[in-house]
Structure P
């Protein structure tokens, strides 16, 4: 009998444990379901609040545009989550775009744009490893050049027959504009080539590289004429003076250096930026140098003395690109804040802000007659703007 009782007690104990486990599992499952429901309800509430905020931003942007308050409209539209941006958002955003035309798109960001000397073509170089040539009047794509490497910089030769490209594969490639064929590959850098420029007479090409050097090349033979070494960090911008006797270079070492082309010697170091220098340009008369920096400023320098003439402030992001107009009266700048600004060079005052890109403006160029601005952006587009004097 004791054995039978023990067996019954064991069975009862096992049943009790099973019941307890079942109850615990049921309670846990109920708690999990309740938590899931609560989380779903909370997420639904957040989604509803986000949508209501989106609706409010759309209404406010529409009202701002009706009042011609484009900046306010853009700010309200930029607040909208990308997941909610539907046709109404794009309709209003396009109304905020003050560009004259969008030439087209690359598959990735556009690092560099340049006008041909006669203003009829725009070249664009992209992270997508292509260079595109566009008709600056019709906006049609004329040709696609395929260096098969990220394109950091493009520049037309003074006669417009060739395009130079600075590439991620450490080379500079020269292209025939008429045929679209590659005509030369210049090898000598041991890091990415970030900037290229033709000399005013077309006989030299200057290149700036992450290898901390600037090289001068014979444009006909492709031979290295000189290697300029003083920068302590990547050199990301290079420009010839209008008379071709000097080269300016901008670097991540925060310096602009001026070089004598004939001797290859450094003739001046311009100090004043607090962060890396992304872009340099000479004025058409050669008396000024403009520089754009990660410190969000543009500086104008006296090319003879090396003194700062003016500091232009107004961008809210790094200044990626600067260029003078052909007559020297204006400076155009492109910034990580998504805008292009036009400045009066003599008064050192902002005269216009051009808005329409959805991301950083990586490069700007002015047409030879000064009436148009071309810009390339991380948003993959090339845009044209009214650059007429204000």
Structure Q
């Protein structure tokens, strides 16, 4: 879930790739290598804009076939990286782990200039960044933290502004996933400052969203209103960028108890999920919708319960244990309020008991407190 990476690699926002998906990758290695750079850029544009889920999958498959034709691990690393993004965006987290790991394995720890020329940054930075996010979704927060530290180390030691900004952006989003509000605020502001100093203003877009989210978490209603005011620009962006916007804005509005705006943003995010096939935030959007319904006059608790059950169903189907825990917590609190203490404890204990690490994280501490109360 990295808005900044999408902004900075897609170059031609709003356009669709012109290359033919039916093109059979050439068997001539030299010709394939010549075709690969533009094909990679066009493929990643298609994937991040996500105008068509089937097209994104086809783009990744086509690129992998082309990379194989080149006989180059360097090109194959980039192709598997694109494959990983497609899988991650679709909520297929387990398979995404394999794709990102393959990209890291095949990506050289040297050849910096060549990587900058072909990929605009050191490929290991976003590969480790996405791997960290994906591991978090699967319920491995400590392992994810380790991979995120590696992405940061590579980015900071690269002596390359684009790679550094990518590392910081993945870090900010990871802290958002971990619910580290203070960390998000400090990190996002560092990213904004360095993007200005580096004259790379696009990297500040996602950081400004996250800074607004953190401010809203502290009760700043104006921060939430500023996020709402920015909707038009993100509607035009579509795809990954728009999805991140709706998720962050919906939660920011919940923080300041603007449940009407939060519900609208969450519902728009769910509509975008249907249109684009970007499903990594689907469970969270249903959870946020449910919380809003509980605070909306004329809406039933049963309707909110159904939304939470849907969030739970989606997260389980994706094996997204961290999202399952959040949905279970919300449903457990709802059932506890209705006197269904046994059911409430069971739904939380089922997922809490499946974790083997990360017991000091915010979500796990919340789960432990609720279980103790029940």
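Structures P, Q were shown, and helix-only ellipticity at 222 nm (-39500 (n - 2.57) for each DSSP H run of 4 or more, over all residues; to 500) at -24500 was computed from Q. Could you tell me which structure in P, Q was used to calculate FRET efficiency 1/(1 + (r/R0)^6) of positions 185 and 289 (r between Cβ atoms, R0 = 30 Å, to 0.05) as 0.70? Answer by label: Q. Can you tell which of P, Q yields 5, 24, 34, 23, 10, 3, 0 when P(r) over Cα pairs in 10 Å bins from 0, in percent is derived from it? For P(r) over Cα pairs in 10 Å bins from 0, in percent, the value 5, 24, 34, 23, 10, 3, 0 is produced by structure Q. I have 0.00 for FRET efficiency 1/(1 + (r/R0)^6) of positions 57 and 225 (r between Cβ atoms, R0 = 30 Å, to 0.05), calculated from one of the structures P, Q. Which structure is it? It traces back to P.
Computing relative contact order in percent (Cα under 8 Å, 6 or more apart) gives 11 for which of P, Q? Write down the numbers at each step before the final one.
On the way: P: 11; Q: 15.
Of the structures listed, the value fits P.
Bear in mind that the values in this text are calculations on the coordinates, not laboratory data. Note that the structure is predicted; figures quoted are calculated from it, not measured. Cβ atoms are built from the backbone, for glycine too; each structure is taken alone.
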